[in-house]
Structure P
């Protein structure tokens, strides 16, 4: 069973957001990295880039496939995780901690309400897995 962290918000495209004031740290979930397999490359956006909720901002490439990463919130990229350039496997080993992808200054905090909490996301994953 994939790990789902309690105080995060989740998108149905399997990204998580950790909200702290106006800032959100974003990454992909344990469920997503588990389905991808070993991550070999992460395409990071530029700092300063504006992103919108639900739109792609980068990609995660694994031995099996390349998957776009979608932003759970709108705003401006304030930081990218440079560690992923040399250690893309952090996404597999530590998807919620060391494997974060970007930090965003949110332009609309209300968007958080459109995301799932951990219980909803857990149920969503179970239903999705049952279809496959």
Structure Q
């Protein structure tokens, strides 16, 4: 078995794709003609977005509010966390944690996207 993709539920898929390309330098991979589903290029595993409206039309019950306490985060590895943080904030992300060097040797920072997703920006571990 392989881990193929993660889908985040968002209000506006085209706007979310635009944000992720500007904030994290990811390349847009696909946007369905309906505007209800899209993906960004992240390597072998896809990061996808589905509209809340589509999930509701399909009869799926999902959380629709921005979580005050997130149940997950996504992480993007980069060699330059400070530059990645600056780019993300300039694109509209909310800084949650500035650049910090962790005791295990990794450098991290955290932002929250306009849809409320917590994103870790980090160097490779070790």
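Derivation of every value follows stated rules applied to the coordinates shown; laboratory data play no part. These numbers come from a predicted model, not from an experiment. Cβ atoms are built from the backbone, for glycine too; each structure is taken alone.
Work out which structure the value 0.50 belongs to, where FRET efficiency 1/(1 + (r/R0)^6) of positions 5 and 109 (r between Cβ atoms, R0 = 25 Å, to 0.05) was derived from one of P, Q. Of the structures listed, the value fits Q.
For which of P, Q does semi-axes √(5λ) of the Cα gyration tensor in Å, calculated from the coordinates, equal 26, 15, 14?
Q
Comparing relative contact order in percent (Cα under 8 Å, 6 or more apart) across structures P, Q, the highest value is found for P.
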